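Multiple structures are listed underneath, in structure tokens.
Please treat every number below as a calculation from the coordinates, not as lab data. All values derive from a computational prediction rather than experimental measurement. Cβ atoms are built from the backbone, for glycine too; each structure is taken alone.
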Structure I
């Protein structure tokens, strides 16, 4: 029996400091032996005797339902849709996460995906390798209208990064919009405007998603939304799979209802669906947080939460259930 099970696939791979800190604190742990995303039943077996869990994106319902030992779940990252909160509350299991560490890496990846699709870099790279030297006309972020759906930590940092590109306009849609954050961006010189979702979709050249997955956001961007988007617009999703209806996206890209897309997240991962057949979509393997510095910081934040819990101290990033 270990104090802690770590289900993520690469924990401590690039920096052993978090694992060393656990050992120094006298906390025993075990790592994911399969080095891939675990099935729900695998997580339930591997973590059932542990007090704490540092979790990835695997479904945790089976574990929480069956285990009598788990008392802390620390989600390594920001998304919490795989955590069964009602069950955790019922069984008095504390939930924590590490939202701050991942923000810069996801925001930078978002900008890189915007640039890559807008300038058709992947298609050009592929063509050169096939012996076809052909320049592709693209569009710049500067001078474009950018739509941000969700204006939390990542959405705000994307807006910060956009400042240097001088976009024509940044449109923001968020049902819980913090107007103070909008004003801060205005003071920094960003031309930013809160709008309805429909107005954004009709107007934006690039639409980027930065919301969590829940009942209100599942299939938030489906066929009917894509139809009203500009036929040369670009859709970016670095938030969660399931927010964009992938089958509808395939049809929209194939028919030319929108011009291009980039996805770092998918409803089922690893992804091997029909979008792989299209040239006007860039596919990335859920690597938004995969930079050495952000990964190390995220892992250390999770370890610190576990140590605080074991020592009976208040958690810093506890999620209210």
Structure II
């Protein structure tokens, strides 16, 4: 093997062209690694993609396959699409105020190269971004960390909404007397109630039926237009939006469980009145079966409404999350 390597020569390639070839290959490799990192963030925690039931080998293969398809398209992309996506007011001039925080310094450099001030705008033919070349391994690790955070943020935002269904099931089981029959949920590495696991699996099924996995992947690919490779950024607005999703998830859990919780409250009052009216009646023996049967009946009635609401919420939520992440 050493003899073969020692006989390998590049004498037929001029020095300048060889340096240009090696520089292009290094840039393509760095871009590929950063693309793999951004997609890995989604696959690690995203719904369905990050489920522990999917083998790690399958997830790694999925990340590499998508990266191999996306990388050539991004390297050969037309900068006009990125310019059009960043030009919010559609005046064909790109200013620093219109771009995300990670592109402010490169745009300022392009303005200076074009002989313009920071308050001026770039034309489409003056806009050209190159892949930032990290000088040290620490800089490269920083770029990869931010790329990974973008994928994590997109997957986490969708997962938070679906996780609210599990919370709703826990509230329901506490009311109908089934909270002792918990099962283990490998997605969250915790125990969950039977109704919570049922509604959560229903949410995952609706996510797939509504094309949520396609929307998440396309949303992640679209982030490369406004946040090219090496220029990723998780803005404070995106963090605030994720915090708001936690609140919306709690509201969704209360809305789903509210009909059953209200009915159980009425049944509890009726059982209390019946116990005072007929002291000979054992309210505990009669009350538990009534609450359980009535709760299961109402749970069957609300499942179609939950499925319809999720089919309406998931696409809009993914689109809004993508726009917040890209700073648009």
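As an exercise: relative contact order in percent (Cα under 8 Å, 6 or more apart), calculated from one structure in I, II, equals 23. Which structure is it? Of the options listed, only II reproduces it.
Source structure of the calculated read-out (semi-axes √(5λ) of the Cα gyration tensor in Å, for residues 29-196 alone, 43, 20, 13) within I, II: II. Computing distance in nm of label points 7 Å out along Cα→Cβ at positions 85 and 173 across structures I, II gives 4.2 for structure II. Taking P(r) over Cα pairs in 20 Å bins from 0, in percent from the coordinates of each of I, II, which one would give 25, 42, 23, 8, 2, 0? Source structure for this number: II. Among candidates I, II, the computation of helix-only ellipticity at 222 nm (-39500 (n - 2.57) for each DSSP H run of 4 or more, over all residues; to 500) that gave -24500 used structure II.
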